[in-house]
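So, here come the structures, one by one.
Each reported figure results from applying straightforward, stated rules to the coordinates on display, with no laboratory input. The structure presented is a predicted model; accordingly, all values stated were derived computationally and were not measured. Cβ atoms are built from the backbone, for glycine too; each structure is taken alone.
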Structure P
Amino acid sequence: MPEKKLSRRTFLTAGSALVVLHSQLARALQPKGSVNIQDYNPKDWVASFRQAFSDGQTVVVPAGLVCENMNTGVFIPPGKTLLLQGRVSGNGRGRFVLQEGGQVTGEGGGSLHNITLDVRGSDCTIKGIAMSGFGPVTQIYIGGKTPRMMRNLTIDDITVSHANYGILRQGFHNQMEDVRITNSRFSDLQGDAIEWNVAINDRDILITDHTIERINCTNGNVNWGIGIGLAGSTYNNDYPDALAVKNFVVANITGTDCRQLIHVENGKHFIIRNVTARNITTDFSKKAGIDNAAIAIYGCDNFVIDNIKMENSAGMLIGYGVIKGRYLSIPQNFRLNNIHLNNESLGYKLRGIQISSGNARSFVAITNVEMTCATLELHNKPQHLFLRNIKVMQQSKVGPALKMHFDLRQDVRGKFMARQDTLLSLANVHAVNEHGQSSVDIDSVNQHRVNAEALNFRLPERGR
């Protein structure tokens, strides 16, 4: 028989058929765009979610559906999405693990109850969901013990209520960069709304535009009950970058009804700005062992606190880094600006602004402060201390409006003092009682160079 040969036309036609067949086979092998979890076995949601993520790029929990009894972990494959329109609930041991490019998003009231979202990769997004439940320690966990670099985490427009912690980062073992936690609401929590803990490897963290209400630890757990907390590792008065939480911004925060709203320990190179605080009092988290302050700063370096409005609240505590009674570091190189505190309608005494600062080659600038029924109290001495445009009124039955305690030479804390050539510069400072009389206590101004130009109060003799 004569040998059959393919013409060029026949060859191209056959090739096209092969291409079509190959494309159809490839599409059959690729995951679908989205799958509905309702199409899977309702008696075993864990197995159903695992199979659904294998089948589709996006797994949808439709509106009206409740997936119950999630009691173990489900890994979301890299690049895939869980879309919540309905609800997933568990017993506190269930979790969804986000890997590289993983997303959990919500539409129309999508929610999780007693489920943890566990972030373990870069380019992850959590957005538009409601979370609740006292079963797990935290609703969102960012950490793990595997050393890894993780970048570009977005947490936006979430609502966390009736839970322990909202977001918990344990950062000792790995690194996060470029984190955006934005536009969210936290209420009725036992633990912290956002806790960024031992985050010594992280940088470029933005925490902004949040409402925080009713953070009240009643279960006796120590150090629970803070609005937003960030912490480095071991205190060190040399402030090495390797031990500090750093390069972050906390901004546009509205907080009410808690013991402590914003907390930073062993931090540097950060900004806190545009904070509105109300009813930050000792009525909350009574057994948690934390100080009462709208903003509490411990052992930090090189920071700015700007545009803070407080009402019927404890004000600010800026103090030493202390572990087991040992004073290990003192705040240095910082500025407070545009600070307002009004406790006129409060029936009892709360802290105004209490600052300990020190070290040679260190500065503190306090500008544009107005406080009513509160005290500005300064301890120790940095190399340069500047006060400008200060207006403080404290009731005489409570004590002085301005306290300046510089002589700590016989005190263990005095080791952090700038001992020579200290510049104390004050201008336009008004510190009075309710009758408009000078209300100042300064324990030692000897050996200070004082710039008294435009000074609006008399420096009294000690004890007067």
Structure Q
Amino acid sequence: MQPAADGAEYDIIIIGAGPGGYEMAEKAGHHGKRVLLIEKAFLGGVCLNWGCIPTKTLLNSAKHYVHAKEAPEFGVNVGDVSFDLKKVMSWKQEVIETLRGGIAGQMKRSKVTVLNGEAKLLGSRKVEVDGTVYEGTHVVIATGGSPFVPPIPGADQPHVMTSKEILSIEAMPKSLVVIGGGVIGIEFASFFSSLGVKVDIIEMLDEIIPFMDRGQAKRFRAALKGKVDFNLGCRVTAIDGHDVKYVDKKGEEKSINTDVVLMSVGRAPNLTGMGFEEAGLDFDRRGIKTDEQMRTNLPNVFAIGDVTGKSQLAHSATRMGEVALNTILGRPDRFRMNAIPWAVYSMPEIAGCGLTEDQAKEAGFEVETASLPLMMSGRFLAENGKKGPGQVMVVKDAETDVLLGVHMFGAYSSEIIWGAAAMIEAELRIADIQEIVFPHPTVGEVIRSTMFQF
């Protein structure tokens, strides 16, 4: 890391080097701004080191394992298939370190000064790190979030892990209980169950992934039948040794014995120990309050990413950083929430963008929906077989014909959903999309085919 000069003044000081922070720093440096990027741990933040990237690396290895076992169905005989956890973890670490090096190179090329240490906000222009005060015309808070651990008796035991600890597990457990059926919980359940681990999910709500279309969530769970047991509408009361005790939706007390427990009930913004309250920053337990330009109540202080509580997605953080930078540069911009795509990298994948049918109805739209199985795609059938589950669902405004949402599950969903985001952002009508030519054979063309179901 490049040393920061004592007493030096900067155009922009960014606290936190996750996707929002380091990408904003790189772009600001490209525009000739003097940038100080402060990070207390590693470049890349949670996403690169304990989140997005390591989980996808593990999931990719699991997919190779599953595909190898399924290969005979497609005429390829591979013999005995095994999963080498130690080698997989080594590859995961190599990916992380390679990308860290890439970010460091980006910062150097953009002449961004990187400082390792814990930052404290002193006001609108000053940040202290290890006793040294640095001044900046603008300060950007990008401190991210951390796994939330509820006060469940027994949650402090060594075999009860968050997503951070379980990413470095040294031996494959025989059984796993996942507390929480959100994105992180579903991804880890998919990873471990695909490798033969007995997996139970305990979720307090009546359905997994609350922002997913409920009909598709039910079909997704059906696709995992026999691999993952879902206990919905259940509340965990205690972890007594290796027994996870809970109350089901009927009020009956039950228990599951397991080797490892994954605590995956959500994330909380990192707000404490950095002088925010003393500086007069406006925030609550949900995050730092900002306007559409990511400005806080303090002059020239911005906040981006998970710490705002607006959207806990890496690409949202990146976009927020772009909005903040454009505002600093005097360019009109605002952070919009209506067309942010999301994806779950499970097996099968899940992705969506825009409103679900229920959300659209709650918003007052007269709604029409259409859906098709991904097996309508010749490529999908050829590459995934008849057992490959998948579906596309399209939501439109019946009065204006404008696309409101696209939701899908099945292989490649995460790589396709960006197209739906572009369509929704552009407020395209279904008739407009029907005129767009999609390549054939692709899985993505099922989205267009679904449009013709109206």
Structure R
Amino acid sequence: MLGDYRITGRRASEIAGSIERAVGAGDLEPGQLLPPMRELAHGLGVNPNTVAAAYRTLRERGVIETAGRRGSRVRPRPASTPRNAIRVDAPPGVRNLGEGNPDAALLPPLDEALAAAARRHAERPTLYGSGPLDPEFARLARASLDADGVPAGPLGATAGALDAIERVLSAHLKAGDTVAVEDPGWGSLLDLVTALGLKALPVGLDDDGPLPADAERALAAGARAIVVTDRAQNPTGAALSAERAAELRAVLGRFPHTLVIEDDHGYAIVEQPLHPLAGATASWAFVRSAAKAYGPDLRVAVLTGDQVTVDRVQGRFGLGPGWVSTLLQGVVAHLWASDAIDPRAVARSYGQRREALIGALARRGVTAYGRSGMNVWVPVPDETGAVARLLHAGWAVAPGARFRMSAPPGVRITVSGLTPGDVEPIAAAVAAAIGPMPTRSYG
């Protein structure tokens, strides 16, 4: 059953650690069946309740799953083996279009913003008990949210979008609860859901966002929360349209106790206006990250939501990190106030690259998607073969397995590093790598 690997330990924590280390090292593979609890307890010379506690811990961590009489097995995508491990390393001479980073040339310089934040800190240093939000950061964040139609609510700051989503999910849900997620969707979010011991239900999408019928089906099946990307959806580039937002609001109106989490990481890099779902249910959270427009190392995001949700998140935050550095908040506030970037120009730059690639692929009979943001999603008949052939041709792309649950195969191409001269060569390489295939949705 376990091959050459031998589970060890006397305490529940030791047994769980032995299994989790084996999964992380690849000694126990996804889908591998674990010994029945009584059998393992007998082999280790411990009480069956000790093994039961170890297995329960592993389920809560998202490492294993239990299917009644069919026993316990390593999850198909255990938290110990994150989707980011499903990647293609670009050897020397190969162009890497799979990392998902913004174009560094479009990011603003930070010198003046850092200096300004340091000067403010020298005048009014943040000390214990000073409060978690920089006043100027909070003022500018609230103004931008108001301008985009996000309902009024208390503000918080988190260390990026994923940090906010984790804290909101943890504030409302418990291990075993179900979350509706976009499919294909952000691989880190799918890993997070698993790591929290939650169950993911896939929701298909098209260029206008999550499909209402799929969302309704997931909520009717018991999903307690749904996570939606408003714009620049990763990996497909979908952007929530006004019509789709209205349809989803109608669906959510039939499930008023659903927790709605919105990720607007595409703020300041997209042409499409925001059509928020915030307020469609009693429990909601809206997070806006600075990473894509101003730099991934600025680990700052704005969080707003209903009073209970934000209070829970901020209260728990205070018992851990305490607050997000007000120095970093000050840097972001300075960048916002000084118009350090022209969002329209940034969005236009990414848009021109996406549209050029999608057009070049279309001329070769290849359907691709990318309504907003910095990524293009290309459905393929054979994901492994397409990735390998593109690598041989000198292009590294992201395998769709990093982002998919039940969606058809595909590859993600990040356009941030493309020059006008790259478009035709990469389009020709993609067409040669995948061959002809029927047009279909990516959801």
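Match the computed value 18.4 of mean count of other Cβ atoms within 10 Å over residues 117-124 to one of the structures P, Q, R, and report its label. Kindly include the intermediate steps, with their values, before the conclusion.
Numbers: P: 21.6; Q: 18.4; R: 13.4.
The read-out comes from structure Q.
With helix-only ellipticity at 222 nm (-39500 (n - 2.57) for each DSSP H run of 4 or more, over all residues; to 500) derived from the coordinates and found to be -2500, which of P, Q, R does the value describe?
The correct label is P.
Work out mean count of other Cβ atoms within 10 Å over residues 125-132 for each of structures P, Q, R, then name the structure with the largest result. Please report the intermediate quantities before stating the final value.
Working: P: 21.5; Q: 16.1; R: 10.5.
Once mean count of other Cβ atoms within 10 Å over residues 125-132 is tallied for P, Q, R, the winner is P.
Going by relative contact order in percent (Cα under 8 Å, 6 or more apart), which of structures P, Q, R comes out largest?
Details: P: 6; Q: 14; R: 19.
Once relative contact order in percent (Cα under 8 Å, 6 or more apart) is worked out for each structure, R has the highest.
Output the label of whichever structure in P, Q, R has the greatest value of FRET efficiency 1/(1 + (r/R0)^6) of positions 93 and 373 (r between Cβ atoms, R0 = 35 Å, to 0.05). List each step's numbers first, then the result.
Working: P: 0.10; Q: 0.35; R: 0.80.
Once FRET efficiency 1/(1 + (r/R0)^6) of positions 93 and 373 (r between Cβ atoms, R0 = 35 Å, to 0.05) is worked out for each structure, R has the highest.
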